[in-house]
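Asks: These are the structures, in structure tokens.
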Structure P
Amino acid sequence: MKIASNSLIRRVLGRGSGLLAKPLNNATQNCLGVLTRVVTHRPVVALTFDDGPHPENTPALLAILAKHDGRATFFMIGELAIQYPGVVRTVAQAGHAVANHSWSHLSFPLLTARERYEQLRRCKEALAPYGTMLFRPPYCHQSLASRWQTLCAGYEVVAFNVHVEDWLSRPAEWMSERLVRQIRPGSIVILHDNIYRSALTASQPDRRPMLRALDDALERLQQRFRFVTVPELLRLGQPLRENWYRQGQEEMQPALQRYLTEQRLQWNKAPPT
């Protein structure tokens, strides 16, 4: 009888732990989770573009979006924004959202808390007065410590649930077909109007295939979907957040470390203001 009682207690406790784990996991996702899509029945999609602004690619992209009456969110690099302030202004004045992608595109899990703070602050200042409180970590790398810091800084961290590997050498037709096949209501799509500080040996800096793919995909999708900014998308459905902790493949680490060393040497010569 005693054995049976102990067994029953263990089953009850085990069941209770499982019941407690689900709300705890949900609470963690709501607090520290990263936005990956929005649950909605409305035919709306958020296109997002990383690593700009670029003096040629970004205007070409804006022309495609205007052609298809689409709006998007641009996650910009601070040190590029101060080089091309006119491009930043044009993006904002065309009705697109401008968002923080760090000052110099370093992997956040490798940085100290002070360095992450400077990356966020300097980019925010470079994007002013157009920047929103949205942030996408460079390379989409994130640790628990870096997510907590961006949360404390007031940022909504935005990831994605649709990509077409446009950072690699992919045919325009392949990328277009994949966009058309994958996009659903509430999707967040990641693309790049520039490739900045890639850590992959096979990266593709030429943006023309991506631009052709996007133009073709929007032509095929514009009767089915409306393309909006991330802030607009959040107003049109229920945000879905996921625990997102990534630090990159092993092959990326040498380049990531090299970029970090170069930046630290530069900042030691001229401390950030």
Structure Q
Amino acid sequence: MSQLSGDLVRHKLPTYVFGQNVIYTRRIGSTNTELKKLARQGAPEGLLYLTEEQLAGRGRMGRQWYAPAGTSLLLSLLFRPGDFLGPSQNQRLTMLCALAMADAIKTHTDLNPGLKWPNDLVWQDNKKLAGILTEAEIEGDQLSWVVVGLGLNVNLDFRKTETQSAGKSGNGHTPLSETATSLSMILKRDTGQLRLPILQKFLFNVERRYEVLRQGRWSPQQEWRSRLVGLGQPVTIAGVNGDLHKGIMADVDENGALKLQQADGSIKTFLAGDVTLRR
């Protein structure tokens, strides 16, 4: 198992901000939790918090995210976009990071993962390849900071290694091997050596996209929309309160909110929730 490090990440990294400051640890509870603490203490934009293993990794809606040490990319990035993004626009950074990672994966594997609203990268049969958790703090009417956490399954086989999560077999939940995948499972080979180049390309893609977003020359909406799985198809959306809504996934707006066309033709907008394709 090859380990990452701050020096390895920075070596020949063609960025000015993102990834030039790195905190690396072999094991941590949650990279998002730690980076949020540093953000409140004035840490600089672009700071990367990177670990080999998370013991209390979190996904959306309180879910756990756990992966064996050295098998995945587990990271959080700090943004300070208060001068050009408002509090209602922080989802644009989720969209930006999803696109940046999808492009990085394609560069180094020729795979083209899909995007599942609101924050996952998926492969065939909607098996989860990566997840994103975005958290922010607001001061007055401005974003003080945004932390985007990302976990990418790189070199692990869920058929052989049941992780310490809700998908562990025998606990009444669907096994992870039926709902998640990894680059090694898709490519059918060891992919441990891809962690560093994918990470570096991701950081480069983030910086390039972030700069044009800041300049007002680019919005993630159309590109993100074009890669969304299920657009125009019947779906069920589970809201944050567990209520279910059925309809057609009609569109997404510029801030990533999903527009659901209901049976009576009316449009209901969702800022968060879980989408399931209906066959």
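Asks: From which structure (P, Q) was mean projected area of the Cα convex hull in nm² calculated, if the value obtained is 17.9?
Replies: For mean projected area of the Cα convex hull in nm², the value 17.9 is produced by structure P.
Asks: Who wins on Rg/Rh (Cα atoms, Kirkwood Rh), for residues 136-191 alone among P, Q, i.e. which is largest?
Replies: With respect to Rg/Rh (Cα atoms, Kirkwood Rh), for residues 136-191 alone, the highest-scoring structure among P, Q is Q.
Asks: Thinking only about relative contact order in percent (Cα under 8 Å, 6 or more apart), which of P, Q has the largest value?
Replies: When relative contact order in percent (Cα under 8 Å, 6 or more apart) is calculated for P, Q, structure P comes out on top.
Asks: Comparing FRET efficiency 1/(1 + (r/R0)^6) of positions 80 and 248 (r between Cβ atoms, R0 = 25 Å, to 0.05) across P, Q, which structure shows the greatest value?
Replies: P
Asks: Here's a follow-up. Of the structures labelled P, Q, one was used to calculate helix-only ellipticity at 222 nm (-39500 (n - 2.57) for each DSSP H run of 4 or more, over all residues; to 500), giving -14500. Name it.
Replies: The read-out was computed on structure P.
Asks: OK, next. Can you rank P, Q by mean count of other Cβ atoms within 10 Å over residues 104-111 and just name the one with the largest value?
Replies: Looking at the calculated values, the largest one is P.
Read-outs: derived from the displayed coordinates by stated rules, not from any lab. Not measured: the values here are computed from a predicted model. Cβ atoms are built from the backbone, for glycine too; each structure is taken alone.
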